[in-house]
1. Quick check for you: by FRET efficiency 1/(1 + (r/R0)^6) of positions 68 and 116 (r between Cβ atoms, R0 = 30 Å, to 0.05), which of 1, 2 is greatest?
2. By the measure mean count of other Cβ atoms within 10 Å over residues 52-59, tell me the structure among 1, 2 with the highest figure.
3. Comparing 1, 2, where is Cα Rg over 2.2 N^0.38 Å highest?
4. A value of -3000 was derived for helix-only ellipticity at 222 nm (-39500 (n - 2.57) for each DSSP H run of 4 or more, over all residues; to 500); which structure in 1, 2 was it taken from?
5. Given 39 as the derived value for relative contact order in percent (Cα under 8 Å, 6 or more apart), which of the supplied structures 1, 2 does it correspond to?
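Any read-out appearing in this document is the output of simple, stated calculations on the displayed coordinates, not a laboratory observation. Since the structure is predicted, the reported quantities are computational estimates derived from the model, not experimental observations. Cβ atoms are built from the backbone, for glycine too; each structure is taken alone.
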Structure 1
Amino acid sequence: MNNYLSAKYVVISVIGQHDNALAFFITAAAIGGAAPTVNAERANRYSRDHVSWENLPKDLSPVTGKIDNNTYALIFDQLELVNGVMDLWNYSAFLSREDPIRIFRGASTVCAIKNNMSNHPSRIQTHYRKILAMGKFCEPYSVWLSGK
């Protein structure tokens, strides 16, 4: 398993335990900046530990995308559409809080913490992003997915 992706899973599990932990779904920096998924594989099972697996609930809408050994899902008890704007200069990387967040094409998750990065020389260029939705984490915060 890719250590970087495993680390992101663990970080999300830690972040989710905080009472005020939220996930924001934001727009790309430019039109066409985010590529839609080309995979429509369906997840059928989930696991907290990558060992014991359970079937996804039957009343859950289809969970699709690229399903491999590194695929995980965020778990929310609230998810709502939002019409707002976020300034990414107000956030730093969760694991290296002296560094601004970086968003790479194809990446779907950024772990961040509130921290002023407006004067950092490596701050993100296009820092105002429209917020599309916001989710409130609930236990177990994230789970591994499998299509098998």
Structure 2
Amino acid sequence: MVLRLQPEVISQNWDIIKFAVHKSLPLLSSEAGEAEMTSILSRLISGVMQAWLIQDNPGQPVGICVTIIVEDYATRSKSLTIYAIFGGKPFSIANINELIKVLEEFAVASSCKRLIFYSDRDNVVKLGERFGFDTSTTLAVKEIQ
């Protein structure tokens, strides 16, 4: 079961959500001090970002997923990006299936053309392939000081 968390629930449980997000930040957001985490909280509460509770059964949380709709400014094409995902215990195939189904429905309702994620973990990339993600694109990053 996957539930979108409402702003008041996010606010009440921010310490737990903050821990989960901080532990699973993407490479592109490696600078995550208190100001950056406060920015994420603000975007979650405003709805710019979304928080999803992943459960085995009602009342049995497994993890948290945070998404954000990203628009390509050149083409105006929207993508739902899995920004961070954290599990308190390993996800089952059923958990992942349900998460992807819910995120795809949300993406369609939000006029997104695709669901994307990025990871530096081979096992996560292989899992993405198993669930229909095209993993042929490479993201190369060069830090600028």
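1. Values: 1: 0.25; 2: 1.00.
Largest value of FRET efficiency 1/(1 + (r/R0)^6) of positions 68 and 116 (r between Cβ atoms, R0 = 30 Å, to 0.05): 2.
2. 2
3. Largest calculated value belongs to 1.
4. 1
5. 1
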